[in-house]
Structure 1
Amino acid sequence: MNLKEKWNKLRKYTYEGKWISFYFSNIFNLTYEHCGYFNSRPNLRLALVFFNLTIRLPWHNKGWEDECDSPSYGIAIHNNTFWIYTGGKGNMNGGSTWITWDIPFITHNWVRTSILLKDGTWEHETKGNRKEFYNDEWKEKQATWTYLYTDKYDNTEIPTRIYVAEREWRPKWLMWTSRFAKVRRTIDVHFDKEVGGRKGSWKGGTIGCGYNMLPNEEPLDCLKRMEKERNL
């Protein structure tokens with residue numbers, strides 16, 4: 001078991017008691033919450049990067065029994081952002097309030113989405129040049145691969161089409177250079193019928209998804225790898 005698998009297994013551990021709750025997480029949070037989730041008892045939340053501990057204080061704040069967006073006071077770091085929670089009036093009166101700053105060089109902003117066309121060239125969508133690639137006119141221009149995908153749920157073969165897309169993000173304050181960019185190439189998967197254990201139910205099965213391509217991997221090879229690795 002590698003380190004990532006061990007961490008994911010550890011994160012599933014949760015303790016829920018009358019006075020405290022505990023689970024493993026990777027955020028920083030030091031806050032006082034005026035009340036809990038539909039519970040008028042205030043909370044202290046202590047999250048120090050690798051764990052999250054919530055302490056429920058032994059008194060009640062009258063009038064806060066039906067709150068789902070508690071006013072909070074304190075600081076936190078998550079989603080590559082530094083947060084200062086400044087209270088607020090709760091969900092019935094405008095919600096909680098906060099001040100945020102994106103963390104320089106760590107926060108990444110989207111730069112482009114690109115699709116591979118039939119002639120082998122790429123079409124790019126950027127902030128100032130939106131293309132709406134989900135429209136049928138673009139699907140007709142895209143390079144396409146077809147495959148009979150075996151659904152693990154019942155071993156049926158589902159006709160499947162895939163396209164290739166690429167997305168790029170750059171660190172804030174370094175948007176002018178691609179040197180530190182994050183680029184992700186994926187296959188865009190479209191099933192002709194529902195796939196997975198929920199097909200035929202009111203929830204419905206999967207009819208489309210994406211999957212990350214490995215370096216130098218061909219689109220059909222990526223789909224075959226997804227077929228082996230992923231349970232839909």
Structure 2
Amino acid sequence: METTLNHNNIYERFKELQSHFESVIKGYHMINKSPIKESVWEEVNCDIVSNVCSITDEAKGNHMSGKDNRFDEFNISNKTGKESGEKISISSYRLTSVCSDKSPGNEKEIINEIKKRDESFDYYSFLIRNEDNISKIKYEWYVIPKTHDIFKIDKLNFMYGKKGKKKGEIIGWESTFCDITFSMSSQLWYKFEKKHILDYKMCEVEIDNSKPKLNYSIIYNSLNHI
């Protein structure tokens with residue numbers, strides 16, 4: 001599937017959405033103080049691309065692994081993450097079926113399970129936020145092919161307990177850009193520096209989150225009298 005997609009097409013369309021991206025994100029924060037995360041991003045992302053793509057296969061917040069939305073011919077996995085000093089962490093699959101504190105599993109089975117779950121989508125759609133300033137949130141939207149080097153897991157090594165844990169105990173697995181920690185439900189986390197994905201940035205916006213918010217009754221009453 002990967003070789004049949006027109007990759008330039010998706011980037012040409014999405015990079016033209018800066019103005020609409022700003023409107024949607026600012027509109028969300030006219031009502032909501034909490035940052036955009038996970039299932040909310042799935043819905044917001046659909047709103048952002050709705051003028052340039054046909055949207056199907058919406059996950060609507062379910063927690064199945066892999067694809068969340070389909071934008072035209074592109075299968076999308078929506079993720080959000082928080083930037084901390086140019087470093088980004090993105091949560092992915094829970095892998096308790098192939099590794100845990102009771103049974104650490106083996107490298108080949110874990111990698112095969114990750115590849116199997118990756119088959120359902122073509123691109124990650126990341127919304128990365130920076131909340132270093134208390135009253136402001138900066139959002140950056142990235143669309144990254146799943147074939148990017150940071151998602152290629154060809155080798156996993158054991159993580160061992162150190163000071164403060166049982167020394168020498170296996171506590172998970174790790175690779176160059178990811179780790180799996182048994183105490184965190186054996187969740188796969190991708191961890192990388194922002195410089196690795198800068199070429200895939202579509203849009204960005206900064207929000208002043210200190211402004212008063214509209215409440216739902218005001219919106220309802222305003223629209224109901226039109």
Quiz item: Of structures 1, 2, which gives -3000 when helix-only ellipticity at 222 nm (-39500 (n - 2.57) for each DSSP H run of 4 or more, over all residues; to 500) is computed from the coordinates?
Solution: 1
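Work out Cα Rg over 2.2 N^0.38 Å for each of structures 1, 2, then name the structure with the largest result.
1
Relative contact order in percent (Cα under 8 Å, 6 or more apart) was computed and gave 23; which structure, 1, 2, did it come from?
Details: 1: 11; 2: 23.
Attributed to the structure labelled 2.
Just so you know, all these numbers are worked out from the coordinates, no wet-lab data involved. Computed from a predicted model, the values in this text were never measured in an experiment.
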